[in-house]
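Asker: What follows is a group of structures, each given as structure tokens.
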Structure P
């Protein structure tokens, strides 16, 4: 057997068009996924263009305090006279960045630990999985709160804390996939040809294990956004001069009865983004599920 026959690039060639076709079929029929893509695209576009389309500086205070939505202030102002639309728009940047960065870190280190534990087994598997089991015993949010309380607030600390809290999920999924895939015949053939363990893991096992990991990563972005909003709402997130959805909600909670817009609009932004990501994640799960044959 030549090296080319074991190369994922060559073995994947006939699968790629079929996979693209599955994606087209799923997303063309799933109205919820289409809604999610549209809404998420609008939020991403708003985050990118925030410096251009935000009418005011997000931290600019004025005497027009707690003004109702109007032509001058589209979503009203808060108790310090800051424009709510501008703050939510800039907060989209922070929330989406935290979600993607957090999941990126958790995915990288979690999948790495899962690969090592599943492939080598033995004492390596025992050490890694006992740590994962220990972390699994605590709710993710409790772990994030504890880490932020220990290392302090700030954007970087929030990202690291939430990433560590989610790491065990990726490690478990990656390990379970590796335990199944490493027994396949093409892995035995790769070992016979003298391929290194690193090459086997990265070129032959990992690409075939990515489907459930991609779905988990997509859904985890929404949980990371909720985690950051919750930490900021509790005063354990980013600094107070950084506009995030959680901080906007926290600042306006004392005035909800007098200014409904302070809670409705940032809460609506969180709900729409999280719901959209979950809809997309459901569609990805269906598209990547090889057991599904009928659309």
Structure Q
């Protein structure tokens, strides 16, 4: 029976996952399955660092700009769609598949499945939303840090809806939100190898700064301006977009917004590394 293997290339933002994944995919004649919760949206190209047209032309990419911000999309949806895709690709004769993972929760959904998350409680959701409005997002962040340090280390802390949902799940279930990814993992009938790319901290910080500057040159401000009518959608409550929205609202200068993007991205990269350092069966590779 032919082997069925998934190689996951992961690591912090801007470490170089795309550049490293493409030669690997070419070696195995494999497409690349993206595990990124923001690159999936077709309306968000520049601010999510979608692979360039040249990179996309080299290898077939899945889950890159093939959904819309106007339709809610969850890690559970991703698990179902990505597994179905993998079965199709294995059936077509691909023995090895390559996944490039920017979002730890999406990678875990693919590798281990998600537990049955409790349904939203309208009253609790209303209470948490009122707290967000009256106390600010930092109060909910501290709740999440206390209830689930692993989730605090991995999710986008600039996304209030993601934080509210994580706190809500913790309170409703009495379990950590992060445990639903690893609790009683589902059986997968393929082999997995996880490679986490790392770079020295100062090098990664320089790469993050350079990436943000490149986004500005490519037209990040205009991209975000075009999304102003939809700014309330959950997908847009993320680093790179919330800061530019503030700039367009006149709440800060462009330089201040850019500084905030770089800082938030560095913090997110640090949380991503924390996630993978506590993850089982990961091989770290310093570039």
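Rule-based calculations on the coordinates, nothing more; no lab input. Everything numeric here is computed off the predicted structure, so don't read it as measured data. Cβ atoms are built from the backbone, for glycine too; each structure is taken alone.
Asker: Tell me which of P, Q gives -16000 when you compute helix-only ellipticity at 222 nm (-39500 (n - 2.57) for each DSSP H run of 4 or more, over all residues; to 500).
Answerer: This value belongs to structure Q.
Asker: Still on this structure, please answer the following. Thinking only about distance in nm of label points 7 Å out along Cα→Cβ at positions 82 and 154, which of P, Q has the largest value? Please list the in-between numbers first.
Answerer: On the way: P: 2.0; Q: 1.1.
If we compare distance in nm of label points 7 Å out along Cα→Cβ at positions 82 and 154 over P, Q, the biggest value is for P.
Asker: With mean projected area of the Cα convex hull in nm² coming out at 15.1, pick the structure among P, Q it was computed from.
Answerer: Derived from Q, not from the others.
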